[in-house]
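Take a look at the structures below.
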Structure I
Amino acid sequence: MPVDYYKGLYEPLTKMLKAHLPLTALPVRELVQICREQGCPITLNTVLHIEDVFNSGDISGILCTIENDGLTRMRCALSHLIFMPGSPLYPEITGYQRKRAKRIMQLNIISGR
């Protein structure tokens, strides 16, 4: 598939997310570990504030600019965040996360990982 295919596929959700900013979410375990390694101690219960989103296409999917204390900002994949069922766009976000996980598995199989 052309590179632009996934960018186009993710663009409607990216626009919807931008319209609902700021959003809140919790980190997945892997994101907690990465943050701690970078000197930003968070836990699985740390509420992260999503301030912006960016559609990187198939490379990294939808990226979120997050902060947790008003000072520390970083980017992470939308697939590394946990949203509560009452969150705006919950069905759309979780649908994207499921599809993105399948896509990552496909890419890992293709690359032999």
Structure II
Amino acid sequence: MIMKVYIDVACLEELPPGKGTAISVAGKDVALFNVDGTIYAMDDGCLHHGVSLGTSEFDGKIVTSRGHGWKYDVTTGSTLNVSDYGVATYRVKVLDGKIMIQTDETLRSAA
């Protein structure tokens, strides 16, 4: 059985509303976004060209890949270019000003 755990990945004050960033957790690249005070996390690499989504243009709840302009809804990880296609997302919670993402025990142990 894989146990789900939350890992502290960033401070909330480092990610103001309307901003995105890229982080690495145990060798896995993750993009974080602040949409009107709610934090979302998803795989950082664009499915089309592998470009970082966390460092790409972010507006509202849509991030546009710097590679070839693919657009993703950061609240779902789904691309707007191809239906039923997107990147993995992670559950997020904020506790005492710390952003934490849910992952499995295997990833946590590798940290």
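Only the coordinates and a few stated rules stand behind these numbers; no lab work does. What you see is a predicted model, and the numbers here were worked out from it, not measured in a lab. Cβ atoms are built from the backbone, for glycine too; each structure is taken alone.
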### Message
With relative contact order in percent (Cα under 8 Å, 6 or more apart) as the yardstick, tell me which of I, II scores highest.
### Response
II
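One of I, II was used to compute helix-only ellipticity at 222 nm (-39500 (n - 2.57) for each DSSP H run of 4 or more, over all residues; to 500), and the result was -1000. Which label is that? Don't skip to the answer; put the middle values down first.
Working: I: -14000; II: -1000.
Clearly, the read-out refers to II.
I, II: which one has percent of Cα pairs over 23 Å apart, as calculated, at 24?
The read-out was computed on structure II.
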### Task
Rank structures I, II by mean count of other Cβ atoms within 10 Å over residues 51-58 and report only the one at the top, that is, the highest.
II
